[in-house]
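Asker: Dropping the structures in below, format is structure tokens.
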Structure I
Amino acid sequence: MTLPEPIVSKEHFLLFYEVVADYSVRRMPFRSKHLALATAATLRGELLLGGDFANPVDEAVLLFSGDGPEVAEAFAKNDPYVQNGLVSRWHVRSWTVVAGCLFE
């Protein structure tokens, strides 16, 4: 898989998920569709990083690049984890990046 170059001129947005108890087990029937959605967003240059927090696995965060929060919001609305009730709450925050390898 060839990944696109990071889009440093775009804004960054963090998508936060609060997940249900036993999320690690309950997500398994939906995992392949979730990862396919994430791969497609990555190949479009929208999704830069994503994953859940460990010990405990009670939240996840995904980093998006785009012209507005709509790219992260659309991901959440189409995510099988959200659609099947594994995410109890989600929200998007704009993130002002001032340093790092994606910063220009």
Structure II
Amino acid sequence: MPRLYRTIGETKLKILAIIQENGTSHGYSIWTTLKERYHCYLGDACLRNIYYHLRDLKKRGLVERTLSQTNAHAPVNHLYILTDRGILLEEKFKKYLNIM
């Protein structure tokens, strides 16, 4: 049965929990955490799926994307942080914080 558009699936809740635990997170570090702790998205090709979820969470107003650059010669990275709206969903993703 297809999910309603406004519902949030397990993967997105796990992503919100990871960002909440870390304060900020890069897409790559979210992917490695999903692999190590939740044993999902194990293949290297799955990394693009994480960015799909992050774009959707941003579109819903649950995360913000900021730029981060460690030095002038390093590539620019995107950091994801929870918005106030995303923090309000803590009750839904709290069970994944307990796993971490």
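Please treat every number below as a calculation from the coordinates, not as lab data. Values in this document were obtained by computation on a predicted structure and should not be read as measured data.
Asker: So Cα extents along the principal axes in Å, computed for just one structure, reads 40, 27, 24; which one of I, II is that?
Answerer: I
Asker: Here relative contact order in percent (Cα under 8 Å, 6 or more apart) was calculated and came to 44; which of the structures I, II was it taken from? Before the final figure, lay out the partial values.
Answerer: Values: I: 44; II: 34.
Label of the source structure: I.
Asker: Work out which structure the value -13500 belongs to, where helix-only ellipticity at 222 nm (-39500 (n - 2.57) for each DSSP H run of 4 or more, over all residues; to 500) was derived from one of I, II.
Answerer: Traced to structure II.
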